[in-house]
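Participant: Structures incoming, each one as structure tokens.
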Structure P
Amino acid sequence: MIKVGDKIPSVGLATMGADGPKPVTTDDFFKGKKVVVFGLPGAFTPTCSKQHLPGFVRNADALKKKGVDAVACISVNDPFVMDAWGKDLKVGDKVAMLADGSADFAKATGLTLDLTAKGMGMRSQRYSMVVDNGVVKKLDVETNPGACDISSAEHILQGL
């Protein structure tokens, strides 16, 4: 599993652009910026939709006041789902909604969560991290994927 001091692996993600899905590389996204990134098992799932993403939307301005350049949500969903979920929760430009459709980022960071038995396939663990110019400075991974405590926006804010 990725740890503090490691460089974010070079993988492709996607976001929704004006003309449809748009590729985003981790190299480009994290370069020269301080980013708070959080991962979660899936869009439209209960804890993710009621706590995790809304907490980062509510706290995006406070995070930016603490020197964060961008806030990003990464989930093992396609860019269409991530876009619809962002619109549903009125994310606007507060959080970048990054699709990890094939779980490439989750696999490369060692942050996978096997929910095959629940019919959801390979997903991402619930986590948050602070990444400065592509290097992990803080990482908190929940031991229970249904919990949103140490991976919450409030917890990250306390540590900045």
Structure Q
Amino acid sequence: MRRVSLIAGLLVGVGVLGVLQSAVYVLMSLIAGAHLEAGIGGVGVILVLGSITAIAFGALGCAAALKTGSGEAVQGLFPLFFVLIFLSSSNLPRNLLRTGWFHTVATWNPVSYLIEGFRSLYIFGWDGTALWRGFAVATGLTVLALLAVAGAMRGRLQRT
């Protein structure tokens, strides 16, 4: 089996799971009374951005698994991801705090831009800046993670 096929099969599944999770979140938010300012087109953008984001984080986990060869090491990444989410604009939007250490950390944290891309579709509708930044971070993270997977794959698998 080719290396690309092995990783692509795994990440396609992760991408489909990202779409399904995004669909559940949108459905539950609408049931709870949230209004999607971007309309039905915003749902499609949420599904695409959710898929790209899921692939990015799935590829990061895959790279860690290939590099370390340990499931425990991959699970050990959870505290890092938790801190990245906690210190982003997920809990407190950056526009509410204009100064201070939290604003600075959230501004430098790329996860903030992912969250703000999703959030903008609910609050502002079609905010091009937030969406551009969200897609740029998701795509950039995906490219970096796939490069890490390719590098780790070279060291892990050998032809026999």
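Participant: Between P, Q, which one scores greatest on mean count of other Cβ atoms within 10 Å over residues 121-128? Please report the intermediate quantities before stating the final value.
Facilitator: Working: P: 21.5; Q: 15.5.
Top value of mean count of other Cβ atoms within 10 Å over residues 121-128, among P, Q, belongs to structure P.
Participant: Determine which structure produced the value 1.14 for Cα Rg over 2.2 N^0.38 Å, calculated from the coordinates; the candidates are P, Q.
Facilitator: Attributed to the structure labelled Q.
Participant: A further question on this structure: A value of 2.3 was computed for distance in nm of label points 7 Å out along Cα→Cβ at positions 17 and 81; which of P, Q is the source structure?
Facilitator: Computing distance in nm of label points 7 Å out along Cα→Cβ at positions 17 and 81 on every structure in P, Q gives 2.3 only for P.
Participant: Could I ask something else about it? I have 41, 24, 10 for Cα extents along the principal axes in Å, for residues 41-88 alone, calculated from one of the structures P, Q. Which structure is it?
Facilitator: Numbers: P: 30, 19, 18; Q: 41, 24, 10.
The correct label is Q.
Participant: Determine which structure produced the value -26000 for helix-only ellipticity at 222 nm (-39500 (n - 2.57) for each DSSP H run of 4 or more, over all residues; to 500), calculated from the coordinates; the candidates are P, Q.
Facilitator: Values: P: -7000; Q: -26000.
Structure Q accounts for this read-out.
Participant: Further question: Name the one structure among P, Q that mean count of other Cβ atoms within 10 Å over residues 49-56 of 19.9 was derived from.
Facilitator: Working through the options, I get structure P.
Coordinate-derived values only; no laboratory data. These numbers come from a predicted model, not from an experiment. Cβ atoms are built from the backbone, for glycine too; each structure is taken alone.
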